[in-house]
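Each structure below is given as structure tokens.
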Structure P
Amino acid sequence: MPPKVVTLDSIEKFEALVGRSSVEPVFVLKHSRTCGISADIYHQLGSIEGEINLIVVQDHRVVSNAVAERLGVRHASPQAFVIKGGEVLYHATHYGIDPRAIQFALGS
């Protein structure tokens, strides 16, 4: 079963997701529609079980910037985070993004 993709298109949605991370780990992906690496990683993440909270950086730059500021991690794209308890449990960029490591961090 493919993952459920949820668009993070507001800072409020991101903050609610961070709040939800106190109950369960959550996965956030910053994605660029114009980057070949980002397209490849997005395809690889089709094996993730659960939910991908997606920020398309061209469409939601303000949200992308808020994520960088809130999590204290410099922006990159593609960029993957697993957040638990409001803290970064997993972070990787570009070809360092590993679907198996993400699935492990999500607890599945």
Structure Q
Amino acid sequence: MNTPKLNRKLVLEELDRVPDGMGGFTESWVSKGALWANLDARGASEKLVGARTLPVAKYKILTRAAPFGSDSRPRPDQRFREGLRTFDILAVGEYDEAGHYLEIWAEEGRL
């Protein structure tokens, strides 16, 4: 296994839902910290959202590993941000047998 080049700084974000006092919620994304990563484009597709067709790019993202339960370990209900770009996390698993890196499958462009 080659050592991945972690050359992109991504901000890990988590959705925060706060009751608005009228039966609904206010949602905002809160930063959980930054991780260095390697992004590898893995394809693209289109999804129908309402009456519009939107492009969706798929990525494999590699980062350093973090223990289960750690705030720095990405989860499928979170996303990465790089500037104006966002990557919705779909799945997370160990990349190597020694457990030094995580392999994260994500989509860019989802709503």
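No value in this document is a laboratory result; all are computed from the given coordinates. Keep in mind the model is a prediction, meaning the values are calculated, not measured. Cβ atoms are built from the backbone, for glycine too; each structure is taken alone.
Comparing structures P, Q by FRET efficiency 1/(1 + (r/R0)^6) of positions 22 and 86 (r between Cβ atoms, R0 = 25 Å, to 0.05), which one has the largest value? The structure with the largest value is P.
A value of 1.3 was computed for distance in nm of label points 7 Å out along Cα→Cβ at positions 6 and 78; which of P, Q is the source structure?
Numbers: P: 2.0; Q: 1.3.
For distance in nm of label points 7 Å out along Cα→Cβ at positions 6 and 78, the value 1.3 is produced by structure Q.
Name the one structure among P, Q that FRET efficiency 1/(1 + (r/R0)^6) of positions 38 and 54 (r between Cβ atoms, R0 = 30 Å, to 0.05) of 1.00 was derived from. Label of the source structure: P.
Assign the value -10000, calculated as helix-only ellipticity at 222 nm (-39500 (n - 2.57) for each DSSP H run of 4 or more, over all residues; to 500), to the correct structure from P, Q. The value was obtained from structure P. Of structures P, Q, which gives -0.90, -1.27 when log10 I(q)/I(0) by the Debye sum over Cα atoms at q = 0.19, 0.22 Å⁻¹ is computed from the coordinates? Here the read-out was taken from P. Given 25 as the derived value for relative contact order in percent (Cα under 8 Å, 6 or more apart), which of the supplied structures P, Q does it correspond to? Derived from the structure labelled Q.
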